[in-house]
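Heads up, there are several structures right after this.
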Structure P
Amino acid sequence: MDYVVARELNQLYIILDIVFLLVLGYLLLKNDRRLAFVFGLAGALIYFIVDYGGFYLLLGTRTVDGADTMWFLLWLSTSYGFTNFVWIWLFLKRDEHLLKWSGLIVGGWLMVAFLSQTFGASFGIINIARRTGGYHVLMAIVLIVGYLILIYRQYVLKITADLPIWYVLFVGIVVQFSWEAVLLVSGIRPWGTNPLIFNSLLETNLGIPYLYFIQKGIMKRYTAASIPALQSSTE
């Protein structure tokens, strides 16, 4: 299904969002969520490679009107790449304060969206759009393969998993759905259910099984490295 995903936002949105990102990053470091912070930086880089390198340069499906394309997409990728990957990390780790972090992230998205819509009339307008139909089939294949690997490991190889598949699927859907819903209710995204439904099912969800394995690998190495340091500090 080919449809256009579009947004109309003002420059105040960008200013407020950068402030929010700085606050979120500070709170993560202050509360010893360094791995989540680094994971978020990796997400920002991945989003920029996909959005600018893939959608804009390679496929030509991304358009930006009212701002320099590269710098705008760098901000956009950092904004959602960082917050999405931070939230995914906290979800997969089952952080003890997950509800508080979730409220902070979603609340930040809502605050930035509605404040910019309310007070941003004198700021420049930026319109962006992206056609989706050319690559959704590929995205669906990546998603199916990822979840088939999870199913095979848990139900065929009988490998004990720390997270049930339904929980991994929930994370993949709720992260994208949340910010799609914020864009929709704030009027930044034109009304339409296709982005809300298809993007929520595909665009973040397709990477969740792979991020689950990456997160497990990082935590295993981090835990193994922490044990000798803890032992030496107690001797």
Structure Q
Amino acid sequence: MRTMSRYEFKYLLSHKQYRSVYAAVQAHMKQDPFTEQAGYYWVRSLYLDSPDYRAYWEKVNGDSYRAKVRLRTYAQDLSMHAPTALEIKTKIGDRTDKFSWFVDCQDPGEIHNLVQSLDPEASPVIRQFLRFYHRQTLRPKVLVQYRREGYRSRDPDDVRITFDHQVESAAANGLFPAGLFLRPHHRHWSVLEIKTPGMPPPWLRRLILRHGLRVQKNSKYAQAVENNAHDVAKSYLS
């Protein structure tokens, strides 16, 4: 089981801002192992929610405690045989916790088959997932895909920075559905995410001020619902 507890700060960057921030962080950050291979990697996440979109409404209402359940892979198709993580992401106040467990299933995007294959004794993550799944009647809702550059601090302060490009989403019932039609979230913009166990270090705070960056709410899941589940989005946006 992988557990991460951190604060997350998100910013929307124009291409010009991205180039400036990218250049500024190089003295303090180094590429993570996944980015080293090709300069970026693809992230594909299938989000589950209840019939009444409980996780979505917890987010848009700003509930102090909220939880999201998703499947995440770094493969572009099943032939790549990349591991798939079952993830539960919770937020209490400003702090985010992520719990992950890699699942072994021929096609983890097939939720019924996945649930049948899970052993609740194997991990606390699986037990919590099954509680959410059955109590809230979770089902796949949307898939989100993007190209990510990941960086980690050269210092022992456990700071992580990611730049996400080409964020797209679609209504989907699996990780690799046929005939997928992806809709862009922010054309020609990138998402900067700063992930840190506490307040950002001084050099990073100075960088944020120097480049005039402002924290923005930027839930990829909420945007995906608003892009693809139009009846749900209409009731919120109206």
Structure R
Amino acid sequence: MTCDVSFKIVKLAEGNEFYAAFNRRIVNTKMPVIGVRVPDLRRLARRLAPDMGAVEISELLTAQNESFDYVLLCGLLITHARLDDQTAIDLTKQYLPHVDSWAHIDVFVEKKRRFASEAWWDFVLGCLQSEAEFTVRYGVVSLMTNFLDEAHIDQVFAALRKVTSDGYYVKMALAWLYATAAVNFFEKTLAELENRQIDAWTRNKAYQKMRESRRFTPRQQQIIIKNKRASG
């Protein structure tokens, strides 16, 4: 199974040497980058997933044959395989220690109704307290992707106030979440950003992301600029 999957990855990467070099710089991984484009990895995962169960995916994750592309494919298989929530969560717990790039998280997390259930909510909140930077990023990106709604927004903000990780990729994810939350919860998000539990770097980065977005009205942009200047 592992050899067959690795062979498929290598075949998909043929002729992508320039892309592999470029992607290695962008994703900032210490793993070898074979050079499979993300849409091709997604298609491969969808093709393989119907014949994959938890045992097969777990075996792929434990194999000593890791490249950036291989690990990401394992994540995509978890997303697309026919698994109950607890089994998928257990496999995600197995997947996260293998990742070393923001892309392993951001490509893996998808907006789907099944990932907005109570089981996933509880799991994601637990991830926020991890000592592993990318596990915490997973928690933040998951909240942003599947739980920024009226029913959860106050709880999301409350949970994020308890995040203690100072990792760069965690803080970038937090800024991204706040900028995204402000689209639908503008006043609530700006009030949250003034909470002293949010460090100045994350606050300013969130305002910067809002400034770069076209999803805010001119009046909202004026408020964002004013708040950014006031925050230093």
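Each reported figure results from applying straightforward, stated rules to the coordinates on display, with no laboratory input. Bear in mind that the values here come from a model prediction, so they are computed numbers and not experimental data. Cβ atoms are built from the backbone, for glycine too; each structure is taken alone.
Of structures P, Q, R, which gives 50, 42, 35 when Cα extents along the principal axes in Å is computed from the coordinates?
Checking each candidate, the match is Q.
Please state which of the structures P, Q, R yields 7.6 when mean projected area of the Cα convex hull in nm², for residues 92-219 alone is computed from it.
Numbers: P: 9.7; Q: 10.7; R: 7.6.
Comparing all candidates, it corresponds to R.
For FRET efficiency 1/(1 + (r/R0)^6) of positions 4 and 100 (r between Cβ atoms, R0 = 30 Å, to 0.05), find whichever of P, Q, R sits highest and give me its label.
Largest one: structure Q.
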